[in-house]
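Just so it is clear, none of the values below were taken in a lab; they were calculated from the coordinates. Small disclaimer: the values here were computed from a predicted structure and weren't measured. Cβ atoms are built from the backbone, for glycine too; each structure is taken alone.
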Structure I
Amino acid sequence: MQPVDVLLSEAVQFVNAAQPERAWRLCEQALSRHPPHPGIHQLLALLALQQDRFALAHQHAVASLLLRPDHLPTLVLQVDAARAAGLVSTLAPALERIVVLDASRIEAWFQLAVLRQDALDFVGAQDALRQVLRLDPLRVDARMNLGMVLQALHLMPQALASYGQAYRLQPSCFGRIAHALSSASSGSLWLSLEALRADLLRAPELA
């Protein structure tokens, strides 16, 4: 009987040779002949994701993480599979673990911010968005979302500052800013769009 690591190595070779069916069969053999192995489940998760079998990919990613909880590539696989399968409830814990293990993961911070924003956790969303902007100060979508979060927290001067930075970086986002500021929660009115443009250009840098 071949050791599980040998089967895994051969399966990876089949993946690299664009023969996913043979890789899948080898992984299934490994699961049937050996105790659960995190690398086998990880590879099956990747193969299932490539085949658009999202729920199965998530199942294998979770099985791998039970054996190797802090493996970053598998956590990323779990997030990708969960998003594709619509398993929203599993996303936040995985993303939170990713940023604990590697705080430089901008996309993980941004996805976590969006989840928190959708859950009306505006303080948590603000924290995550500030992490995004610490890593990439020029990221316009993060500045836009931070403006919306600050607006939801009734911090209008800070929200306007964030919108102003977004507008100066990308003038085409003006329509989204105007729409957000026209909501009942903003508590601010502009007599004209040109006045709003001027205020955005004059808005201070957000600390």
Structure II
Amino acid sequence: MARPEAPPIVSAEFRAAARSVAELPGPVLVEVAFAGRSNVGKSTLLNAVMQRKGLARTSSTPGCTRALTFFDVRTRDGAALTFVDLPGYGYAKRSKDERESWADLAERYLLERSSLALVVVLVDARRGLEPDDQDLFEMIETSRRRDRRTPKTLLVATKLDRLARSEQKPTLARLARHGRTAVGVARGEPAGIAELWRQIRAAILDGPS
């Protein structure tokens, strides 16, 4: 069977950055949020998924994303959606007030945003699910509102290439133990990005995977 390929991206562009609820842009397209710890490689993954270099800001300093950043993406076969880069959590060197304000903004977005259809939760393949990650899954999956559907969730293990080949499949199997699909991505290996795209489309565009 041929490996899946990521869809060609016709356009991917910055739309808005919000540091408060009042700055959130109006919901126009279906939204996919990317969340994870501050050093998990969210921006690097977003650039790979959008097939653009440097569109999502990357930094050697964890926790540099201080706002919810919105990117509008369109594929050649007609899919149109918005990717949202959420501030990373778990980075202790920011002030307590900063961490609490970001957490409040991200939490309100995750629990109240009507156009949010999927939350992609990134974890470091070497560390697995940590308490902060588990709390995030629980918060999203147990949220209930009459004015919107509960967003779906997808688990992605980044930095898979930093594990030995013999450890990669068992690691993904452990992450998927709780009934979740776990997608692994590795630097320089497009198959993981293609599978991530397939799971995104299955979740929000094509119905259940």
Value -0.25, -0.60, -0.86 of log10 I(q)/I(0) by the Debye sum over Cα atoms at q = 0.14, 0.22, 0.27 Å⁻¹, for residues 116-155 alone was derived from the coordinates of, among I, II, structure I
When distance in nm of label points 7 Å out along Cα→Cβ at positions 28 and 52 is calculated for structures I, II, the one with the largest value is I
From the coordinates of one of I, II, log10 I(q)/I(0) by the Debye sum over Cα atoms at q = 0.08 Å⁻¹ came out at -0.25; that one is structure II
One of I, II was used to calculate distance in nm of label points 7 Å out along Cα→Cβ at positions 12 and 36, yielding 1.4; that structure is II
The value 23 for relative contact order in percent (Cα under 8 Å, 6 or more apart), derived from one of I, II, belongs to structure II
Note: helix-only ellipticity at 222 nm (-39500 (n - 2.57) for each DSSP H run of 4 or more, over all residues; to 500) at -23000, derived from one of structures I, II, originates from structure I
Value 11.5 of mean count of other Cβ atoms within 10 Å over residues 20-27 was derived from the coordinates of, among I, II, structure II
